Structure 1
Amino acid sequence: MKALNAYEFERHAGAKSKHPNSHIFFENGKSVYAVVQELKNIPQEMLFDAIQTVTGATINQRNFRTWKGKEFSVFSLHA
């Protein structure tokens with residue numbers, strides 16, 4: 001399985017938009033772009049809870065911990 005960014009996802013689906021984040025939606029009806037705009041001024045220490053509030057979805061804790069583990073291992077390699 002390969003992870004795709006928003007542009008690759010839309011291109012794979014046959015769309016030709018230059019602004020894919022405006023056309024990918026969460027279950028609550030908000031676009032990825034709208035969510036990013038709401039979150040961009042949230043202080044980092046409040047971001048985890050704010051993401052859940054703004055998207056209307058809970059974060060998959062297991063996948064989040066896996067992702068954070070990969071992030072930290074990448075940082076430790078560059079330290």
Structure 2
Amino acid sequence: MNEGQYNQAVKLIAEAGQAEPPGRMYHVAFGSGNKLEVVDVWRSRHEWDDFSPFVANASKEVGVEVASIDIEEVRDIITP
């Protein structure tokens with residue numbers, strides 16, 4: 001995914017009323033060129049499952065094929 005696709009997907013998700021979905025604690029986009037990636041931290045799997053259709057729809061609309069979504073349990077978050 002490139003920056004333009006990312007920005008458009010974020011806009012589509014916001015237009016669907018999901019700019020601040022319940023349960024999302026952190027959202028980080030990183031990378032450059034056509035290798036932009038996203039990591040989200042969610043309070044629960046259920047809340048991610050409720051939100052994931054918005055990601056799928058926006059990804060499809062901007063022409064991004066989601067290769068994989070890895071779901072892992074968070075072990076620790078360290079903040080300043």
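Every read-out reported here was derived from the displayed coordinates using simple, explicitly stated rules and does not represent laboratory data. None of these values were measured; they are calculated from a predicted model.
Suppose you compute Rg and Dmax of the Cα atoms in Å for every structure in 1, 2: which one lands on 12.8, 37? The read-out comes from structure 2. Looking across 1, 2, the calculation of relative contact order in percent (Cα under 8 Å, 6 or more apart) that yields 32 traces back to 2.
Can you say which of 1, 2 returns -17500 when helix-only ellipticity at 222 nm (-39500 (n - 2.57) for each DSSP H run of 4 or more, over all residues; to 500) is computed? Computed on structure 1.
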